[in-house]
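Quick note: the coordinates plus some simple rules give every number you see, no bench work behind them. Just so you know, these numbers come straight off a predicted model, no measurement behind them. Cβ atoms are built from the backbone, for glycine too; each structure is taken alone.
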Structure P
Amino acid sequence: MGSVVSIVWLTLIGIGVATICLWYSRTFPGKLVRKLLEIDATSPETAVSLETLHCRMTPPLRLALREGGGLQDLVISLPSEDGGTLYYLSPAHLDKAQAKYRKEGHGFLSVLFAIAGLLLVGLLFHYLYPIASDWLRSYLAAG
């Protein structure tokens, strides 16, 4: 009985972590993709700098743009004439960028409510599972 409750708790923790990761990816790296979609920067000719987009190179954005990062396939960078970097969306992955980042992500309050809901489900299961299990066991034994 304890192992089932542990599995449910671990599953709920995993869902909570996934919710936080989804919120993070839509909020921080997604801001750059949304701005590039907004101005239709989809070729080297329409590439723009972060300053033009009013974006800063924050650590989350740097991680997303590096090799192996979440935006590696979507956002292409190239050096500019003034020594900076210009960015544009990969035309091959434009559909993916629009589908994933077109809308603003859910707010942090939504994430908190989702985690509170998961915690509530976990607590209910933690306390109700032993009662339901004992009831079902006694019902099957009597029948």
Structure Q
Amino acid sequence: MSTFLQICSSKFPVLPGEAEEVTNPGTFGKSFAQYRQERLVERNYAVPLICCEGWGWWVGVQLSNALIGLCCYRAHDESKECDFACTTSVEKARVWSWKRFRYLDLSDELAQLDEDLKAILSEDPDVEFVGEKDDNPL
């Protein structure tokens, strides 16, 4: 998934103490990251961690041969068409593994993850799935 999935929702507030965790001011989104983690675990994904990064929040997802991230972003101003966006940390289905010293083909797993992420967002009545864009809409 190299596209950005966009949503509008008031379901993901800034959490108490989150301001002390963020790397850069305004990069909130921990509640959205926790939501992604919980919903993916319900669908039998191994999701060992979430952490704050300079641009937002990173949700680690363990695939069969690689740990990838879901990058979660939150809008900084209210003029945007969506409140949150997310994408995977991998831009191509083939990624280099130093551990295995070869390229790994993640295309099937990434396609399934993309399908599951869209379903998670589409099925939640408290979340409006706006759509997908090639570039970060925020």
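Brief remarks follow.
- Which of P, Q yields 1.1 [distance in nm of label points 7 Å out along Cα→Cβ at positions 48 and 80, calculated]: P
- helix-only ellipticity at 222 nm (-39500 (n - 2.57) for each DSSP H run of 4 or more, over all residues; to 500) derived as -20500 - corresponding label from P, Q: P
- Winner on FRET efficiency 1/(1 + (r/R0)^6) of positions 16 and 120 (r between Cβ atoms, R0 = 30 Å, to 0.05) once structures P, Q are ranked, highest first: P
- Highest-scoring entry among P, Q, by Kirkwood radius over Cα pairs in Å, for residues 8-71 alone, is P.
- When volume of the Cα convex hull per residue in Å³ is calculated for each of the structures P, Q, the largest result comes from P.
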